[in-house]
Structure 1
Amino acid sequence: MIKAGIIGSTGYAGAEIVRLLLQHPETEIVWYGSRSYVDQNYAEIYRNMFELVDEKCLNDDMDELAERADVIFTATPQGLCASLVNENILSSSKIIDLSADFRLKRTDVYEKWYKRTHEAPHYIKEAVYGLCEVNRDKIRNARIIANPGCYTTTSILTLYPLVKDGLIDTDTIIIDAKSGTSGAGRGAKLPNLFCEVNESIKPYGVATHRHTPEIEEQLSYAAGLNYEGGESILINFTPHLVPMNRGILATCYAKLADGVTAADIAGSYERQYGSEYFIRLLGEGVFPETRWVEGSNFVDIGWTVDERTNRLIACGALDNLVKGAAGQAVQNMNILFGLEENTGLKLVPVFP
């Protein structure tokens with residue numbers, strides 16, 4: 001059995017990791033970490049865990065946790081994982097970090113967008129970006145996995161094959177994305193109160209959202225650019241908050257490269273994702289909806305070519321707490337420990 005510990009187990013993403021690992025046939029949770037609820041019964045915080053979890057919340061002592069666990073999930077704010085990780089921990093346990101601490105390979109970019117000094121820059125180079133369908137060969141032998149963000153997973157997977165195959169003009173990429181309110185976390189914030197979000201939709205982080213450089217970096221690698229040397233794709237990314245609990249829908253626009261046809265687009269998606277369990281290709285003219293992926297680790301992708309404007313319009317949808325966070329983290333764990341990627345993740349989407 002894989003012994004797993006979770007730091008930040010009482011946030012939305014952390015609680016989702018708990019839910020998934022309780023159903024995982026090869027995993028035992030040995031640490032329910034939560035700085036805010038130390039010594040409180042986990043099932044009193046999340047009553048859906050009543051008679052399922054009989055454990056108290058522990059602290060964020062990662063050194064002690066590493067002695068007990070084979071893998072540590074850190075579902076914490078930016079900066080915490082980087083401030084705690086050290087060589088002793090990494091010699092005993094794998095780390096799957098759900099924050100942005102190790103997602104970006106350039107510390108100058110991280111510090112610019114996250115407004116903080118990176119506390120463990122010496123581990124950035126070895127950390128692997130845990131986008132499973134793209135980097136699984138690198139993930140297998142990693143010690144630190146940087147679990148991708150929710151907007152980024154949706155956007156990158158929707159565009160990755162087309163950028164890799166040179167089918168779109170990367171100078172023209174625009175991503176318009178919508179997310180449910182759980183993406184903002186469980187903390188009490190005025191803009192996320194029911195009366196503030198219900199019956200409304202709003203853009204936020206316009207031209208400033210911190211997932212922007214993550215999308216740019218990964219698409220730059222797909223395009224074969226020397227990102228760490230300063231070459232980068234630049235995009236326009238605008239997120240929106242919508243009044244639903246879960247889900248992300250990203251609509252991506254780009255001008256087609258000269259001579260590219262709809263058949264080229266279909267072939268690119270099929271080559272990249274045709275055998276992927278968690279990516280469901282809807283095909284041309286069929287578009288995803290968040291309700292059809294809710295509660296699952298699936299990504300649904302659909303697209304069309306607008307011949308009038310010579311543009312591609314591609315849409316991706318996923319559950320931001322599963323494939324956009326906890327599900328992808330468990331998928332990364334499965335790869336790290338040599339299990340089938342869908343172990344514990346064969347979740348049928350919930351409807352209604």
Structure 2
Amino acid sequence: MIKVSEAKLNDVFAAIAAKQALYMPVEKKDGEAEYAQWAEGVEYSRAQNTVRSAKDFFFPKKEDLYEIKGTSKNFKVIDSHEKIEDFVVFGVKACDAKAFSLIDRVYLNQNPVDSYYENRRKHGTVITMACNEAAPTCFCKLFDIDAANPSNGKDGNGKEFPIGDISTWMNDGNVWFEAKTEKGTKLLDSIKAELTSAGADMDAETAPVEKLKDEITAVMDSQKFANQNLSKFTHENLNPIFNSETWKHMAESCLGCGTCTYVCPTCMCYNIKDMDTGTGIKRFRTWDSCMYSDFTKMAAANPRTQQYQKFRQRFMHKLVYYPARYENTFACVGCGRCLQKCPTHNNIIKVIETINADDSIKGDK
């Protein structure tokens with residue numbers, strides 16, 4: 001491990017920013033935090049989490065795909081792959097870092113890969129930050145996410161893998177850094193003049209960090225929603241859960257506003273649109289939401305015409321469809337944003353508790 005005093009953290013930021021763009025959580029006027037590019041005078045926010053996740057850096061809300069210019073008889077296609085330069089995202093919490101790996105499975109680990117997403121992932125370096133505290137809405141522990149070791153990932157079968165390039169901890173006036181990937185090692189080597197290596201007695205010097213990890217783990221274990229029962233959410237229970245009458249009751253208050261999908265770090269659906277620019281046609285993609293009335297609308301019909309069907313689709317994907325396909329890994333990271341932002345308090349914890357109360361579905365009590 002290597003460290004820097006919190007008083008000199010801006011020197012580290014300046015050293016990184018001199019080589020590539022650096023982004024981090026900064027405080028907004030309303031007290032919440034959002035990601036912004038670092039520049040002299042910009043202060044890192046210690047808010048528990050940002051309003052929107054760091055997903056935006058790899059899967060932006062709007063992205064140009066290509067442009068066609070000319071006439072029907074004389075035209076050219078312009079590839080809109082942006083020239084993405086190297087960048088660093090600092091302060092990513094473990095829940096958001098785990099979300100990257102969930103999107104990776106869909107966009108990178110099958111053929112063909114999403115070349116736009118792949119391009120951004122190759123150029124981005126993720127520096128995770130351990131959580132010294134938890135919001136009342138946090139429940140990352142439920143999905144086996146280790147907030148004390150924010151770059152350590154684990155799939156539903158217990159297989160470990162890195163989800164961040166560098167882990168960091170803030171403790172006793174110091175910020176500790178530990179590389180987890182080759183990309184992370186390369187970045188730390190490039191700014192080593194600003195950092196101090198642990199001394200000869202590594203164990204003694206890093207003991208406060210290890211103590212902090214234990215404290216973080218205890219906090220996350222004690223969170224109100226961290227110990228929900230997920231035994232019913234299996235592929236074998238797909239039909240009983242899908243056909244449960246409780247969906248209609250749960251969805252009665254859903255507004256279909258899509259807020260939950262826009263703040264969610266694991267939602268990855270998009271829509272493709274064409275725009276007449278006056279000199280041609282530009283094709284671009286934007287985030288989409290399964291809560292919207294025209295989501296997956298086809299020429300023949302819309303397969304989900306009632307709001308409860310749209311509501312059901314969102315949570316079936318998170319809790320049943322995705323884990324059935326990808327190593328028993330749930331498509332939720334327990335960040336708590338849907339608990340904070342849903343205007344009618346219709347969130348994934350409510351869904352888990354309601355399905356668990358449905359005696360027609362088999363599972364452990």
(request) Have a look at 1, 2 and say which one yields 17.5 for mean count of other Cβ atoms within 10 Å over residues 165-172, as calculated. (result) 1
(message) Can you rank 1, 2 by percent of Cα pairs over 38 Å apart and just name the one with the largest value?
(response) 2
(message) As an exercise: relative contact order in percent (Cα under 8 Å, 6 or more apart), calculated from one structure in 1, 2, equals 21. Which structure is it?
(response) 2
(request) Give the label, chosen from 1, 2, of the structure having the highest value of distance in nm of label points 7 Å out along Cα→Cβ at positions 53 and 229. (result) 1
(message) With mean count of other Cβ atoms within 10 Å over residues 173-180 coming out at 21.5, pick the structure among 1, 2 it was computed from.
(response) 1
(message) By the measure Kirkwood radius over Cα pairs in Å, for residues 117-180 alone, tell me the structure among 1, 2 with the highest figure.
(response) 1
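Since every read-out is calculated from the coordinates, none of them should be taken as a lab result. Given the structure is predicted, the values throughout are model-derived calculations rather than measurements. Cβ atoms are built from the backbone, for glycine too; each structure is taken alone.
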